[in-house]
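Next up: the structures, one after another.
What follows draws every value from the coordinates through simple rules; no lab data is involved. In this text the structure is predicted, and so the values were computed from the model without any measurement.
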Structure 1
């Protein structure tokens, strides 16, 4: 996984009644993030829609898009780093976001 993001908010969006098919999010540095799905590939939206924020997300594909600052396409691989939301929140409050992201990137290299 080559991209690391800290997500602070996710809002479900539906284009079909009764089904969440995309999420609109905000990263810790204030960028907007669109997480899309398609009928045959909904796993990323399903995995993220009920997670407690903030969380640290790894993904293998990240695109620029006119709809949001960043987009994770439906076929991207994602993984959530298992760090409790209250610990991530504490690190953000202490201003350690950059340090946290650098440490994760170093471990992935």
Structure 2
């Protein structure tokens, strides 16, 4: 699966058929060889250094919002997994401690 990310064109170098785009506030060079009529301010989908096609500002924002949501969900899932892992470790530690307890420590 490939992922193309929306970016806004900040500058165009006509001689190099390239542009500088903003990807989440990060400036990156991209090739414009695959699209025509790109202008500063346009939004494009970028994949491996190439602008693949132009998209509307609305489509760019919808896509970026979905990507942010996916990132937030992934963060929540990772946090849940970490909490479950910590609980498992605590349970294992308790079981190990119980196995090695002397009769007076275990209440016998």
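Using the calculated result 13, 29, 16, 11, 10, 9, 8, 4, 1 for P(r) over Cα pairs in 10 Å bins from 0, in percent, pick out the matching structure from 1, 2. Traced to structure 2. With helix-only ellipticity at 222 nm (-39500 (n - 2.57) for each DSSP H run of 4 or more, over all residues; to 500) derived from the coordinates and found to be -7000, which of 1, 2 does the value describe? The read-out was computed on structure 1. A value of 66 was computed for percent of Cα pairs over 13 Å apart, for residues 36-83 alone; which of 1, 2 is the source structure? Answer for the origin of the read-out: 2. For relative contact order in percent (Cα under 8 Å, 6 or more apart), the calculated result is 19, so let me know which of 1, 2 that is. Considering all the candidates, the number was obtained from 2.
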